[in-house]
Structure I
Amino acid sequence: MPEVSRIIFSPGDLAGILDYVSGTRSFFQLARRESIISIEHIEIAFERMKRSISNGVGTRDPGVLFLMYLTGNHQTSPAIEAAGVRSGDSECVAIYENRKDTDGLLDRFRSAVEKYETGIPETNPGMDEALFETVNSVETRIYAKNRAKWKP
């Protein structure tokens, strides 16, 4: 499962942070904090993303596929609009597989990062169930488009 950290940074440094993230070799995705309900929400979206990739379906960018599952949108543009970090944002959540990538980000942008913590609840019983239904809906639509590739 991925690791998760909440990062608060200076908005002027977003372009450099996004450039750094795009150069990492392992999975590293930034998402808007308000698009995330719980750690369990992240874990389910990540697991579904991995499963889709192992079935040979999805987009060229695993991060976009992750955002699709995270937001419950089966189309890339609405998923990016709902959860992607935007110009002017000063807070995001980093979802990553390799701790060294995040350590590198913090080393490179130490003066820009104001706070680094988790700050996300493990579960959110009032919201998690509804989110699981939307994640399943996204997977159903992806499966329907790629039925021939899908492995049981």
Structure II
Amino acid sequence: MTGNVKIVKAELNDAEEMAKLESLCFDLDNTDIDEMYMIEWKISIGMQNTYKAVLDGTIIGGSVSFPTAKKTWYMDSLFVHPDHQKRGIGRRLRKTAIENAWLRPIITLVNVKKPHLLKFYKSMGFQIREEIDNYFDNGESHYVMALD
């Protein structure tokens, strides 16, 4: 099944579909997809290392990463439609982003309450650098993970 999935660079006209899919995957309220959110997505696709997973012409996943002012590479959003999770698509998206990142280290944040994500990133060679308490307004803590 994942053999038919193609991982390719996202295009500007993918912004709305990718924003809606990310919203679905992170259980966000679709009303949050306003004009500013769409501008952010278009900038993300136009200027950054943004990839999409496509199956039969439909976007089923995405990966966003970008260089930072601190001369590191930041792995931001990774999402795969719930119907297509646990099939290696997220791994393929991240692997493509890693292969195309031109800075090291590559940094990502992982919620400490999500051990499956910790395991996922460790399996890709990331190591915990530090834990940040109360990272979000809801008080959740995150690991800063890095791939050198």
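We did not get these values from a lab; they are worked out from the coordinates using the rules stated. The shown structure was predicted, so the numbers you read here are calculated from the model rather than taken from an experiment. Cβ atoms are built from the backbone, for glycine too; each structure is taken alone.
Largest in mean count of other Cβ atoms within 10 Å over residues 35-42 among the labelled structures I, II is structure I. Can you tell which of I, II yields 43 when relative contact order in percent (Cα under 8 Å, 6 or more apart) is derived from it? Going through each structure in turn, the value belongs to I.
Of the structures labelled I, II, one was used to calculate helix-only ellipticity at 222 nm (-39500 (n - 2.57) for each DSSP H run of 4 or more, over all residues; to 500), giving -9500. Name it. Here the read-out was taken from II. Quick one: FRET efficiency 1/(1 + (r/R0)^6) of positions 67 and 139 (r between Cβ atoms, R0 = 25 Å, to 0.05) came out at 0.25 when computed from one of I, II, so which one is it? Source structure for this number: II.
Figure out for me which of the structures I, II the number 1.6 belongs to, where distance in nm of label points 7 Å out along Cα→Cβ at positions 91 and 131 was derived from the coordinates. This value belongs to structure I.
For FRET efficiency 1/(1 + (r/R0)^6) of positions 11 and 43 (r between Cβ atoms, R0 = 25 Å, to 0.05), the calculated result is 1.00, so let me know which of I, II that is. The read-out was computed on structure II.
Figure out for me which of the structures I, II the number 12.5 belongs to, where mean count of other Cβ atoms within 10 Å over residues 19-26 was derived from the coordinates. Value 12.5 for mean count of other Cβ atoms within 10 Å over residues 19-26 corresponds to I out of I, II.
For which of the structures I, II does the calculation of FRET efficiency 1/(1 + (r/R0)^6) of positions 75 and 123 (r between Cβ atoms, R0 = 30 Å, to 0.05) return 0.60? Considering all the candidates, the number was obtained from I.
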